[in-house]
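Laboratory data are not the source of any read-out in this text; all were calculated from the coordinates shown. All of these numbers come straight from a predicted model, not from anything done at the bench.
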Structure P
Amino acid sequence: MLITTGDHETPAAVRRARELASLSGVPYVSRSRTSLPRLAEQYGDSDILVVLERGARLHRSGREPMTFHPSMAYVRAKRLFKGENDAMLDTAGVVPGDVIIDGTAGLGSDAMVFSIAAGAEGKVLALEDSLPLWALLYEGLKFYVSGLPAFDEALRRIEPIHKNHLDALRAMPDKSADIVYFDPMFRDPIAESSSISPLRSFANPNSLDLDAVKEACRVARKSVVLKEQRGSGEFDRLGFTAKSRSHTKIAYGVISLDPKR
């Protein structure tokens, strides 16, 4: 992967690009008004992250570029601020102050909703295995501006971590988080939004395994939650109790670890 800026190399964008390149351990390349296909050819790398004024955009040769955007998380956030419920949060049993681990963060849409619910006194760790996706997530969470200050504050509170969820969970102490959440790539894709479809080419395609669920149950105090398609056999295979929503194609499964719930 390469990291560069847009056509207009402002000092702020160059500084951010250099910092992200150093943090990611990948080369920073001065744009110098060079086209992205030319940069990819010149450096022999088809993955290029472009740092923008308020976020970032990820390019891969022959693929649709992907810009960081909260997508449906913004809509869900506005509903939460109005006092409405959210099925994911209800299934997980989130309360302010919770420590939540999103094991398959992607572009962080669910982590954003968790961050709102956990509040300033809580903590959300967003684990992402793919380096390009993690870099896009890192930059977006720090610099994306939605126009809704409370939502932007929730984004800034999320801690994006570039690590495989199983490796990360194995390194965590027993009962060190309240909730562990998984949203792996669906085995059979349903109709996807324009923001999700490009993500599939970058994300880890592997299904969730029993070892990860076992570690999640060791680390979590309250619940482990899985997002899947309604009717998916993954819930039974992995030991989750499905909580279906009849009006959507999405369901959440839960392993409850708190005897009070």
Structure Q
Amino acid sequence: MNTESQKYVLVTGAARGIGRAVSEAFGQSGWHVFLLDHHEQALTEQMRRMQDLGYASSSLLADLRNEQHIVSAMKQAAKIAPKLDALINNAGIMSPRLPLADMPVEHFDDVIAVNLRAPFLCVKYALPLLEKAKAPAVVNMASTRALMSEANTFPYSASKGGILALTHAMAVSLGPKIRVNAVSPGWIEVSDWQDSENRQVPIHSEADCAQHPVGRVGRPQDIAKACQFLCSNESGFITGTNLVIDGGMTVKMIYVENEE
């Protein structure tokens, strides 16, 4: 395939979980996928899997906490790709759940660095490649935690709320050339999408499934398909939005039943 018709996508946090599913979905569709991850063993495994499946791919080992790693990764991508049709800012981390009084500021800063600062930097340094594409798109991975919370998830919820604001700010600032959208996953089961050392078979109770109006827990493929749609011509009139993919969980009212 010539470079004019070949499409290129860069996925952060591509070696495990949702990022792995996103990478494979784009690879299956014929895109050249740049897999960026900080976990070397997992990245090597996923690169091998992509190659075994016959998907065009390149690996970028980088720690998103480090600005220079991001700069270097984009320079490596530019040596291979003449453009970047899509950027999926998927990588994210959580901190231990601790009461506010016990939450070290270092935990807060670390989560913000990976989940919010890094997507900003990735778009900033990918911009020259994105601008060379015909209809480039950016997808930022938010979360339903941007809209609702469990106790003691301050850093993660704050980072994902920031992603929503960053998304509409980028959409307004980079349009009309570049479209920028967010995806907010709900409960997505990723235990069977880990590297070989950490992979587990998921087990869900009837109650787990019943929490969702669709009757099941989410799968990484659900998010991958949404990312593909938001990077396609079919979504050409969509920018600055947040697509919630949670099986209806956040719109379901929950009451505690009184026992008598």
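Brief remarks on what is shown
- Which entry (P, Q) yields the derived value 71, 38, 36 for Cα extents along the principal axes in Å: Q
- Value 15, calculated as relative contact order in percent (Cα under 8 Å, 6 or more apart), assigned to which of P, Q: P
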